[in-house]
Structure 1
Amino acid sequence: MTPAAVFDAGAEAYDAQFSRTLIGGMMRRAVWARCAARFGAGSNILEMNCGTGEDALWLARHGLNVLATDTAPEMLRIARAKIAAAAGKVRFHNVRFRQLAWEQLAALEEGPFDGMLSNFGGLNCVEDLRAAACALAGRLRPGAAAILCIMGPCVPWEWLWFLSQGRPDRAFRRLRRQGATWAGLRIRYPSIRQTRQAFAPEFRVVRSSALGALLPPPYTGKILARAPRLISGLNRLERSIETLWPLPALADHYVLELLRR
């Protein structure tokens, strides 16, 4: 299956399985806090792998103009419907959608943009990070901020969770040199160092933070949701020390904030 077909198949269930869950909501709000810190009102933002439009809607509600892109038509359909439903209730800035994969970014004629967001693992589906970095550099103005949220390779929460279930194959899948196969797709888990190197010639990393180092991964939510106070406490603690090393390197996702040189 193509990436578009795989993500189309999961589009209808995505928000229920992630965005509207306790842990998924906490993780998304943590990324939004970084967007608020980096993107100025009225800026033109490029969003890659926008999914069902949760981030695009938040960005627009906070005074940003957004070109939201995704490779999956069904994801884009849901995202457009979400924006249309909100239009009569909340005044927000311009949101446009485009079907576009990371591998097609170099051909995008629009730009340069004032900022960019790639949330929750879109870059994990990209084989050539260096090519992605070059394409992104061509679409951003000097000084623009790029926020990348990427699934990392070393996740102690995941090791413990799947080992307790007798699943060492799942526990250590991210450590495989060639990545792991999911729904027929090859998913890669670059380290922070590898991502920094890929983007280094055109971008300067100014902040790295953890997302899911103390906070458990979203797939644990059905069981751990019975302890919402514990999860909330872990989230508050993680947010207070999210940049403390080595937490970013041991998180379900790490968030890199880069500036275009």
Structure 2
Amino acid sequence: MNRKNGLLTIGEMSKFTGAGIKALHYYEQIGALKPAYTAPDSGYRYYSLSQAQLIWTIKYCVELDIPLKDLYEFTDADSSINYRKLLELGEEITSRKIAMLERGLKVIGDMKRKVDLFDLYQVGQIYFKEVPEKVFYLNPCGNSRDDLDNLQVAKSLMEMTDYEEDVYDRFTDFGILGEYSPEGVQYYTFIELPKFIRDENTRTIPGGTYFCRYGEGMQIKQVHEIFKEYLEGSQSFLAIETEIIVGNYKINSPLSELRIYVKLPQGNDAG
């Protein structure tokens, strides 16, 4: 009996299902797909038409990032496939991917708006903008300008690991906050957190009109000189410095925005 009668060659099965020949070999290697017949003299693989459904199922798993080793969870001893269970998992995974993509689109949109905003100004130009109330995780890093250097700031930021990674936005604000008062100044490193996180480790930073300037290097050390006109007569204010992304971002010399908030409301928990 010629076992090849009624069977498809590996090339024919590849063309019919859209799975590459290398992919079919790989499915065989991991035990997910065994050819209906392998010629003993040549090693040529042959497949039955009914195996196309299994190949499409494997492709479905690959496209949804379902590990092929988990395919066995949806098959029975009689070689049947529980499609209802598999499709329910696929629906769950697809919903997660859609949510992730929607979040990615939101982040991209937010970043484009930020880039467009910064492109309106020049390096060294002072401007003002409305900044919403924010929640910061703060870590004290000294009360002297000499306590501030990029390496120390980076180490301090890396210590802020009390929260799950997924609460951080990939483009969230982070940097240095200076809290100035008649008694002196206290510097902190900070990472912005979602507003729903408020505990003993966070501080609410007031929203309002901030005077801003962006430039190269660490500017917060020169805050009094940069904003001399706006700080005249003011002993209590916040200074926030955070790295920014502009349309033409220079990796080796990124820009930072320095913001000051002069009038702190009475009783504000950041004052």
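A few comments on the model shown:
- Value 2.7, calculated as distance in nm of label points 7 Å out along Cα→Cβ at positions 24 and 248, assigned to which of 1, 2: 1
- Given 29.8, 102 for Rg and Dmax of the Cα atoms in Å, calculated: source structure among 1, 2: 2
- For distance in nm of label points 7 Å out along Cα→Cβ at positions 48 and 112 computed as 5.3, the structure of 1, 2 it came from: 2
- Label whose coordinates, when relative contact order in percent (Cα under 8 Å, 6 or more apart) is calculated, return 16 (choices 1, 2): 2
- Which entry (1, 2) yields the derived value 8.3 for distance in nm of label points 7 Å out along Cα→Cβ at positions 8 and 232: 2
Read the figures in this text as sums done on the coordinates, not as results from a lab. The model shown is predicted, which means the values in this text are computed figures rather than measured ones. Cβ atoms are built from the backbone, for glycine too; each structure is taken alone.
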